[in-house]
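Readers should treat all values here as calculations from the given coordinates under stated rules, not as data from a laboratory. Everything numeric in this text was worked out from a predicted model, so none of it was measured. Cβ atoms are built from the backbone, for glycine too; each structure is taken alone.
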Structure P
Amino acid sequence: MESVHELPLDQILLGDSVRMMRMLPSGSIDCIFADPPYNLQLRGELRRPDDSLVDGVDDDWDKFTDFAAYDAFTREWLSESHRLLRKDGTIWVIGSYHNIFRIGAILQDLGFWILNDVIWRKSNPMPNFRGRRFTNAHETMIWAAKSQSSRYRFNYQAMKSLNDDQQMRSDWLIPLCTGAERLKNEHGLKLHPTQKPEALLYRILLASTIQDDVILDPFLGSGTSAAVARKLSRHYIGIERHPAYVEAALGRVRRVRPVSEAGMSSTPSKRDAPRIAFGTFVESGALPPGTVLTDRMKRVQAVVGVDGSIKSGTIQGSIHKVGAEVQNAPSCNGWTFWHFERDGKWVPLDVLRNEAPSA
């Protein structure tokens, strides 16, 4: 098979992941996000007692595995991933307890250098219907560089700013994909059983890539990574073998408006306020980058950046830091000082915290 000589940037490819990856040139990808099959192929789709699809697993799941076949498949696509990554590139792989440990061992066997394991804590997990195990309330992500010598990218200040000027931890509390974000089929049912929330991919890509980087997702599914990559002005290449998922992902990506015109860069910020970070509302889309903020009297303005910082003139930082500096004050509660427009009225940022579901 001949290799493709030019990258199919900002395209979604229909076909087998490994076959399509082999057509891409070596050393051409900055970052890979992979949500591989959870070793379910011999069991089929998991269903509730009423025969509807579930995001969780049942108690008999582990009895229907073929570890040798799954390991061979994992080694195949991870080998291609290693070939495709630039020398300083990174990969994120997400999985459950059924597969993530096997994936981690194979990553190390192939020469990847593990940087972090990150726990995605689901604030609204699916219950365990049989009541014979703990509720499956998290998934594990492995973040790895191509090699130990890679000079990988980590946007530390962006992550700190997204978390109200505190270092970002490796446990991320983000809800499952629900509501309007969840794609449905013609019958009103979930289109994809494990659609990932955009907030999760927002944080991943903001942490480890910059504008115009090339992101590859070899198991694109419903297109979350491609949609978020476009939103953050990154290039994407998606691979998906299910035609219905490809069609849905294409439509989803077309509806995304990139935020590069907001002109905001990632900078450090300072002080922390109560427990919900301002960046949480930015990455979830509740307060999109480019949103204009003003004080109650409309004397000063600021613009929201992609990393949860805001910028007013030449001053950039957290909502608290910028609020203090524009007032020449020693401190400021940015939640009450800054207002945004909603339904024709200017309301304080604090309404977002008041409306947020409790963790």
Structure Q
Amino acid sequence: MTLDEIFKKSVEKNASDVHLVVGEPPIIRINGVLCQLDELGNLTRKKAEELILSILNPKQKEQYITNRELDISYELGSGERFRINLHFEKGNPSLVARIINLEPPTMESTDMPEIVYRLADLHQGLIILTGPTGCGKSTSLAAIIDYINKKRSANIITLEDPMEFIFQPDKSIIRQRQYNFDFISFPEALKHVLRQDPNVIMVGEMRDLETISSTITLAETGHLVLTTLHTPNASQTVDRIIDIFPPHQQDQIRMQLSMSLVGVIAQQLLPAPDGQRRVVAREIMINTPAVANLIRENKIAQIKTVIQTSSDDGMISMDQYLQYLVKNKKITKEVAKEYVIDGAGFDE
């Protein structure tokens, strides 16, 4: 049993993720459900170490053993690609791999609402995709990049960790840069990206204060900037960004965010009625003058009400989107109740 064989089997079974844990057989996630590959037997520490180290070069092995964590991308000879996180648990080597489709997703394949097409047509401002791990943020981000690439002439620069979907230039130039390979620091890369004549900049994830600050500044300088954040909804996204800054800087960042932000797309994946696939549910906030004013005045809690009452501007709350999915029989009412936030419209 080789790691490539495990990966190939996971692709054949249309899995989304692969887990290697000492003491368990390899585990794959299919439509959100974890399934054991029992026929491959339980992993010993020695076998897990052998499988994981087999895909690392000497420098990566040193980084993994020294730092106890490593993010890499990996490609099978047949072309399938994986985003891999290596770590240790209870002193044992462990792996989680996300399977990446060969073809970048499209706006159509990701059921993107019409308002997102309008956001993607903008030439400046900040678009943030949010949600928990595994909710498809990277896929939605790639769909927007694919749309821009096919529609207009732009110089698109991506900063990724690790690189996921591989884009083929169409009407645009695309430079895909990978952390620890093409650049060594997100803040440093963002500092120099302005000298690379960009039109569109994709920052894989806003991880820390310096990256968030640099990303917002880029959006203020006449560029369209796309990024992700691990927050459950639009108002908490705004809160998280502001709260990461020291108190004496928060008034300034509220002002910057109110001017540079154009939209927040918060999403989660839910099981479809047939159990064979998952359906995306999205909350969408557009930075209208009313929202911008709430951000400036630090009345973030009121943003939720504005989203619920601003459908004419393309906004929709998560609960409203869940109601839409139930009405169109894309999810069941029982599933909607599990993910609902305020509960309105789902009482018996």
Structure R
Amino acid sequence: MMPPERILDRLLLVGGPPRSGTTFIAKALNAHPRVVTAMDDPVHECWALYHYPTRRGLVHDLRLGCLERTEAVTRLRDHLFAGGHFAGVAPSAQTEGSPISAAQPPPAAIMPVERTVIRHALPLARFAADWYLCLKSPEISFVLPRLAELLPQARFVLVFRPLGEIAESMFRKSHTVRRQPVFNRRWEGEMDGEGRLLPPPGVPAEWTDLWRQATGFQRCLLNAAAYAGALVAGCAPLPRERFFVYDHARLRTRPEPILEALAAFLALEASGFSGVAGALRRDVPVLSRELQAQVEPVREKLGLDALDDGLARLAEQSLSRHGGGGGRA
């Protein structure tokens, strides 16, 4: 049986802006016979990395600069493993026959799990030496270099799509989620002691005045741009073999080259992604004329064109480095 510390050397960390395709790729990776995905909620996020309702977790502490490697590994281990089992992984062929994970109260320092989500207690003994453990959180986008330093064996799969599409999806989602305010609906209630709007973590301080003047949709666009800027800047110092970046909009139209390149990046069999293309939604989101008109006043201030170009370059580099093969074991 691989000890937990060895399994944590096989981490595959998924990030990118919310509403850009991170949940889809976490599910796609989980479907591969050599990947298991630990999750705490319906969108496959790992709350030890970041718990959105409270904004706590490893990413929060890394932003404060108060986390060292030993503590980071310990906290992941305590959250992910219990009694010779994974505390909870997403259902897949790999979990067949393993029991449903009991929703036990976690240690005080560890984020809770969502009790209504089906998760399996997979025995650690079933985790093979050439498998990956996938953890997903959009927030890792903001701390890539530090995470890469703390977890030197981890690899990163980073996804984006056109920033206008992301903002439109955030804005639309904020009006459909009822359990708690999300995106611009949440931000509308976050203010300082003088009643001025506070941008969420990750939005650059120099955008604060713009944030306070923006519409709800424009705040979604600012938030998406903050993630994009963090991705471009965060990948710059990383060795190229540590990360794979792709455009979900391209995956919608031509999934095979991207999935083959991803398999090659991870040295996985591309056949393990054979059912992924069929699960893709192929409809192209439409940015209404009204919302498009709200993009133009902030386009130059946010450097949207430069951000789109920077992300596109990263994606092209990933495809050129790993394209043309299916990956080998």
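Observations, loosely collected:
- Entry that produces 16 once relative contact order in percent (Cα under 8 Å, 6 or more apart) is calculated, selected from P, Q, R: P
- In this comparison of P, Q, R, the computed figure 2.2 for distance in nm of label points 7 Å out along Cα→Cβ at positions 203 and 283 is attributed to Q.
- At a computed 50, 41, 33 (Cα extents along the principal axes in Å, for residues 35-226 alone), which of P, Q, R: P
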